[in-house]
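Bear in mind that the values in this text are calculations on the coordinates, not laboratory data. Being a predicted model, the structure only gives us computed values, none of them experimental.
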Structure I
Amino acid sequence: MQSTMAAVMDKLAATLELDCAEVSRHYQLANAEVDRLVADTPFYLFRDYFEMIFSNFLGRIDRPHLHSHFAWFEEFHREMLLDCLELKSDCQETLARLKGEGLYLSAVSNIDDNMLEPLIERAQLQRWLDHWTSSEAAQSCKPHRRFFELALEKSGLRSDQVLFVGDSREHDILGAHALGMKTVLISEIGQPVPMHIGRETPEPDFSITSLSELPEIFLSLGARI
């Protein structure tokens, strides 16, 4: 992800004919400020989120008149992110095992449809998932309640029947815990989690570093695996 963003910043700097280090620095500052602004917003499109960052960035470099560049930048940024996002190596095997045991599997993601649908199709996750929902489709963004409530409505499950797995304390763990779901935090050493602003969050019920640890958690909860 870091190398992808470096390539995006290189392209932006070259197009605007600006110093790449300065572009990266101001873009990161803009990103952090917008993250704080949207933290308590119940719903936003991620295209609008990225446009807010771009506008903030242009303001910081005193180039607001260059906003027309957002059209190509948004498309380039989206394509680069799609290309760099990869499933964890144990994802398919773990999902197949859990699905084979009759567990209901779903995915909810803070992302627009034009990002989530290609990712699902490329990885053929529809083989294992009973449903998947973007924040755009839900008209709600994690950690806000409505997204989690919609997922429960789709599944027909109660919150106390759900084990929610996510990599973000501030979006996944905070939101799922508030509805009474058991939570699993999956962490990757050295990999920063986007859109964190340092808010206080509950501790997850379980912490893992690989998806292949999930079957043991289900066993500990009394599920047959």
Structure II
Amino acid sequence: MFISNCLFSAWTICYIMDMRTPPQKQPIPVADYLSGELISRQKHEFVDGTVYAMSGASARHNRVATNFTISLGSQLRGKPCEVFNSDMKIRVRQSRSVQYYYPDLSVVCQPNPDTDLFQVQPVIVVEVLCDSTRRVDEVEKRDTYLTINSLTCYLLLEQDTPCGVLYRRGENGFEREDYVGLDTAISLPEIQCELLLAEAYANVTFPVPAPSDEET
């Protein structure tokens, strides 16, 4: 991410800060943020009155997210739940704060009205990891998403290697599950679907690991 300025209304200037650094500015009203997103050329996430610009994603990142969206979308066709891509915001209300995030994809079974610019009851949320967003996805967003009552699974997929981490809701809260390898399948009985990692990583070329000191 980078520092930039953006105009959300005739009187509200927001300052987009690098690496989630809290700016010393007046909080941005939610209404200004939502109206600003309708005209902005760049997407922004909203965290308790602070607005953060989203950086662009790599081709590898987009392939993984698109493959997963297509896989789930085809499995959910004709069923009550539906898939939303990274253009749909998720709103999370907590006791003293509100967040609007753009996950790489989400599954919703009880959607908001079509006039809304966000969803509030996702059952599945997926983020594809990259170096610039890893800390936010693995800590800030994880802790926030897991407070959503409707959420059953939060999935983090790597883009440089075929593996993922799933946080699944159980009797005693969310439990971590690890998946590794193209021959692995992630079962999602919560929405009667299954994700094959071979499908999620179709047409993805993985980077060649750098040689170790012993090999050079």
Structure III
Amino acid sequence: MAFYHAITRELHVNIAYFGPALGGKLTNLRYIYERITPEVRSEWDSAAEPFPVVAYYFTPAQLPPVDGATLCFHLSAIPGQVFAETGRKAILRNVDAVVFVADAQLARFEASVEMWENLAHHLAEQGRGEVPTVLQINKLDLPDLVAPEELAGALGWSSSAAIPAVACQGSGVFDTLKACAKLVLLGLRSGQVKREDFVLLKAPREPLRLWNLFRSDVVGARRGS
């Protein structure tokens, strides 16, 4: 769910990078972060408790306002290790879009499929309908790979819809983000991405504070509470 801050006229959109451990989620986030001008982004923030997470947000200057509101994209990721299961559930609460980063290495094929099923399970458990999702097939520069079309097919996608990537070199990183942004804009206009107003005296600037605020089950600042 996107959250609108009336004072700053900002519409905060939550995008979660999801996928198997060491598949390239943080590599994507780091590559994007390092190429955004500091004037339009927050600090890179991370925490280990109650579960490991990285998060930051930025204002994509090239995107038009939505109903007069400036878009702020919150990008966050949870490690894919089993111990982070609680974190994966939390990061999907009120998520507006998902980037699934699949690992194309043959040895990681089952891990990618398992994590895709994990994503579907958590979204269904939370009663979510269709969530805008982009599939990135990463690590295509390495040997011993699954054919991209085979991996995409195992995840229920056509190969033409998947975005090939070598995130450590930046290849496909911004293509993925742009595809996700397009889905978010379409979702906001169609109502697929829900919007809710917040009544706050000011917007907290720390990304993890915002991250926790937006995903809290009980938010005292929510309108009508």
Origin of the derived value 10.8 (Kirkwood radius over Cα pairs in Å, for residues 97-136 alone; candidates I, II, III): III
If percent of Cα pairs over 23 Å apart is computed and equals 45, the structure in I, II, III: III
Value -9000, calculated as helix-only ellipticity at 222 nm (-39500 (n - 2.57) for each DSSP H run of 4 or more, over all residues; to 500), assigned to which of I, II, III: III
Identity of the structure behind 16.5 (criterion: Kirkwood radius over Cα pairs in Å, for residues 57-184 alone, calculated), options I, II, III: I
